[in-house]
Structures are given as structure tokens and as C-alpha cells.
Structure P
Amino acid sequence: MNKKELLGARIKELRKIKGLSQEGLAEKVDISPNYLGRIERGKENPTLDMLLRLAEALGVELWEICDFGHQMTIKDIKETLHRLVKEADEERLRLLIKIVMAVVR
């Protein structure tokens, strides 16, 4: 998925979590349901203003709309972990080991 598709999928996910239809959310942000549908399918490139309006209508912070890390593939996760480990200093590596050990126990 490209970034616009991830963003759209995240907006759709948050909309469903909030129990809103496309029509309901579109009405809250004063856009057409068709336009919202195109955003959710990754076919539109919403402005920052639109993202702020969507966040407010969904009752979330803007960063939550952009938080689609949980939609990463296993390959993306491994690449990200590899990059983080490669860039970390000794202190951060030790902290990372503590965190991982706490999670897997």
C-alpha cells in the first residue's frame, strides 16, 4: 500500500471504530460522501486542513490519523527493526532488550 492508501485505510478504520457511516462523517466535516470515499480508498490527497477537520470530527488527535504502523507487513516490521537496531547506540540497545524481554515474558 502507498501512503495515501494507508492514510485512507486508517481514516476508514477510525470512522468504523467511532460507529460512523461515510455519510455521517462526511456531514460532520462538510464534504460529500463521494469525496470521503475517495480519501478512504487513497484516491485523493487531503489537505492538512481536511485532515484536521477529520481528526476533530472523529474525536482523535491528528497523529492518530497518521498512525498506521499496525498495518505494516512483516517485511516492513523487520526492515524497520533492523534499521532502528543498526542506528541505535549501546544505551538504547540495552533499553530495547529490556523492553522486548518485558513484552515477550
Structure Q
Amino acid sequence: MPLKIEKQREDLVCFITGELDHHNTLTLRRELDFAIANTTACRVVLDLSGTEFCDSSALGLILGRVRVAKAAGIPLFVSSPSARVRKILDLCGAEKFLRFIEREEA
């Protein structure tokens, strides 16, 4: 599960690619929590355009990062989920808890 984190303008953009499942959520959780705790960005954006699959542990990972970012005083947004991932998020009712945005490419 490649994770690429970039500071783009005022955003901390976290590109998550491949499959997001119980096999890699622990490592991702650590890396994302570290990045969120050490950023000076105005917001965190999880870019899911390259994410091919997600399961329930992925939803837990994403919602947990919303809480971590909120505790740090930084809003978190989800951007560009693939159609397959968006369908899974919609079926779980994630729109009640997540903020989705369309992001300009830097």
C-alpha cells in the first residue's frame, strides 16, 4: 500500500493507492497520525483516486483520522474516491461523517 504525503499550498495531501484493508491499516494509521501531528497545513486531504478497494477496517482508519485531525484543530477531507470505493463509502453511510471535496491538482 503506497502512501505518498505532500504539502500542496495550504493542504497536507495524502495519496493512498492500491487496496486499503486490514493488512495495511495499522502501518497507514501510524504514518498518517505522524503526518497529521507534525503538519502546519490548514487542512488534511485524503486523496483516494488511486485506491482500488477498501473494507470495513479502511472505514475505521479514515474515521479515526478525522478524529485525530479534529483533535489537532485541522479539518480532514476525502477527495476523489474511485467509483468502487465511493460506492462502498456510500453503502456504509460515510457521507454522514466525512466531508468530500473536489481537489485542484497542484
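Any read-out appearing in this document is the output of simple, stated calculations on the displayed coordinates, not a laboratory observation. This structure is a prediction, so every number in the text was calculated from the model and none was measured. Cβ atoms are built from the backbone, for glycine too; each structure is taken alone.
When you work out volume of the Cα convex hull per residue in Å³ for each of the structures P, Q, which one comes out largest?
By volume of the Cα convex hull per residue in Å³, the leading structure of P, Q is P.
If you rank structures P, Q by mean count of other Cβ atoms within 10 Å over residues 7-14, which sits at the top with the largest value?
Comparing P, Q by mean count of other Cβ atoms within 10 Å over residues 7-14, the maximum is at P.
I have 1.5 for distance in nm of label points 7 Å out along Cα→Cβ at positions 15 and 39, calculated from one of the structures P, Q. Which structure is it?
Corresponding structure: Q.
From P, Q, which structure was helix-only ellipticity at 222 nm (-39500 (n - 2.57) for each DSSP H run of 4 or more, over all residues; to 500) = -21500 calculated on?
That value comes from structure P.
Out of P, Q, choose the structure whose coordinates give distance in nm of label points 7 Å out along Cα→Cβ at positions 23 and 55 equal to 0.9 when calculated.
Matching structure: Q.
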